[in-house]
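These are the structures, in structure tokens.
None of the figures in this text is laboratory data; all of them are computed from the coordinates on show. Every value quoted in this text rests on a predicted model; they were computed, and no experiment measured them. Cβ atoms are built from the backbone, for glycine too; each structure is taken alone.
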Structure I
Amino acid sequence: MARTRVYRKGVLEAENFPVAEVSDYLADPVAVVWFDLCEPTAADLESIREELGLHELAVENALNEHQRPKVDRYKTHLFVTAYSVALDTTTGQLDMYEVAAFVTSNAMVTVRKTAGFDIDDVVRRWDSTDVGAVTTGFLLYGLLDYVVDTHFEAVQSLDTQIEALEDQLFADDPRDKEVQRRTFELRKSLVTLRRVVLPMREVVNTLMRRDLGLVDPDLLPYYQDVYDHVLRASEWTESLRDLITTILETYLTVRGNRLSVITKQITSWAAIIAVPTAVTGFYGQNVPYPGFGHPAGFWTSAVIILGTSGLLYLIFRRKGWL
């Protein structure tokens, strides 16, 4: 069911009325109308295209998924695309929910591609913010504020997960397989998040341009606040990108060091084992040798084996190879 609202002179006059009544409210020049469509069909958008004079390319983009966050300017309206995100801390997977908005002088239409986009939170932001006159610029601000806040929460959650990953790198009981899997999961989510966060700088910056006439002086501080959050999320995302790369490199280095230690240990034991092998092999020749055929020969070889092996063990132990 489509959600609808109409504001007149900055006051909410009616909501959740049938979409068929939108035309009547749009005829009033002082009314500001908003209605939301979730997973609409081509026929649904075609009906509002004629009513609001929307460009066919904008309608086509609203129907197609996986659009880039952007602002398209047309003669009678703006078309805005953005994504809200949510990070699953258990799996490390980042979920994205696409939303498109048509913005005219007195109406805004939001088109949600999935029900995962929390439009109720957007409505709560409108009701809790007092800016005087309600315009389409104000309605768009509430939408962008929610979107950017989800970006910030996802970045913060990723930062926490990466810090936990750092602690596992130097744990006394390393879990190499788990660390490797978690690293690539977070790296994949970070790359996905970066694709939707970075373009938002251009989106918000474009909307603040004076020639658009969308942001009046009363709204400008609110849009600047959103832009500041966008910059912080973008910079944080870039720093986490470098950090996850460093963690991966450190993981490979630590693993290489452990392999080097294991190699030294195996080599040390091989050297120790080589001593009795050499002695017993030497005494196994088919020629007489000192102590041949006498008990003294056995004790001589035993002393040589034990003494040399013990000496090598002490040397390797002192060097830290064992």
Structure II
Amino acid sequence: MIQLARQVDHPEKPSRPLWTAKTVWQPGHSQRRWPVVVLDEFLHWHMNHPDGRKEEYIVSLHEQLSGLSRFVQSIQLELTHGTGVARIAAPDGDCGDWSESALRQLYWVSGILMGRPVDSYGKLYEVKDHGSDHRHKRIPVSQTSASTSLHTDSSSVNVQPDLVGLLCLQPAREGGESRISSALTAHEVLQHTCPQLLELLYCDFIRDMVTPGAHPTIRSRFRNRFPIFCDDPDRGLNFRYMRYWIETGQQQVGRPLTPVQVKALDALEQALEAPGAVATFSMQSGEMLWLDNWTVAHDRTAYVDDLLRPRRLLRLWLNLPSGFEWK
């Protein structure tokens, strides 16, 4: 049994808290509400800048929206030095008119104040069911209604977003619950229970490639290999995982996972899915979720849509600014 008050300490690297479903939600840290003064400031700005994604607006956002900037920087700190999770309740309707346009712009501007958008799927990517099956067609699981299983975003060796954001515009009729688990906590469990299997997770695994526009070959898949866990000299532990694309990637190049590799992945899954490890919740319209894509595994349960009001989320991938201070 691990002690949740401990920190994952690396010499000369920032410490991060371990958490479980019971300890992750901390009001004012991982669980937030928008300050009224921040929303008032934003709505006033929004009325004067209906197209707030123009470059000339973006360059001076910190000065134009100083209150929002301070609030977002505190979220960034929680994502990079705290739990790695920030769940922000939908704006209070009493604070003004929250149309979809205003919500989208609040989400976009909040992201811009934290980092640089990664546009592999487009800067604002709509997560919705396209009616296909990723098991029969090489498409991202985000374009289906299936469960994604616990994972981090991007199976490409050259693309790893630092942060992942989700804005809920319309929840599903049934299912579609969000699930999150701490990779740091899972790593600590594996270190105590099966260090030999953990060592295997520091070796390269081939991943299949599903990024739009990718045309994978045997050679390109061989190049698309990297470990599940690695140690970054500045930031500490880095976790990159989606089991399905590892299994298919290894299979596609004629190197299916060995029994001991399967055993290591099973141990990781058991640690991530251990009783009490996964926080499960339903996002409501207007709610945002921000995650550290280096230390937090996320998932959603399978869902069923209302044909007239299908589930819609907006995803934003961000990289932190160059020179970001980790210490």
- Note on the structure: helix-only ellipticity at 222 nm (-39500 (n - 2.57) for each DSSP H run of 4 or more, over all residues; to 500), calculated, reads -20000; among I, II the input was structure I
- Task: Work out distance in nm of label points 7 Å out along Cα→Cβ at positions 258 and 306 for each of structures I, II, then name the structure with the largest result.
- Result: II
- Query: Which structure, out of I, II, was relative contact order in percent (Cα under 8 Å, 6 or more apart) derived from, given a value of 30?
  - Reply: II
- Message: Of the structures labelled I, II, one was used to calculate log10 I(q)/I(0) by the Debye sum over Cα atoms at q = 0.08, 0.10, 0.11, 0.14 Å⁻¹, giving -0.53, -0.69, -0.78, -1.05. Name it.
- Response: I
- Message: For FRET efficiency 1/(1 + (r/R0)^6) of positions 178 and 274 (r between Cβ atoms, R0 = 25 Å, to 0.05), which structure out of I, II has the highest calculated value?
- Response: II
- Query: Hey, Kirkwood radius over Cα pairs in Å, for residues 154-217 alone derived from one of I, II reads 14.6; which structure?
  - Reply: I
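Looking just at distance in nm of label points 7 Å out along Cα→Cβ at positions 82 and 202, which of the labels I, II belongs to the structure with the highest value?
II
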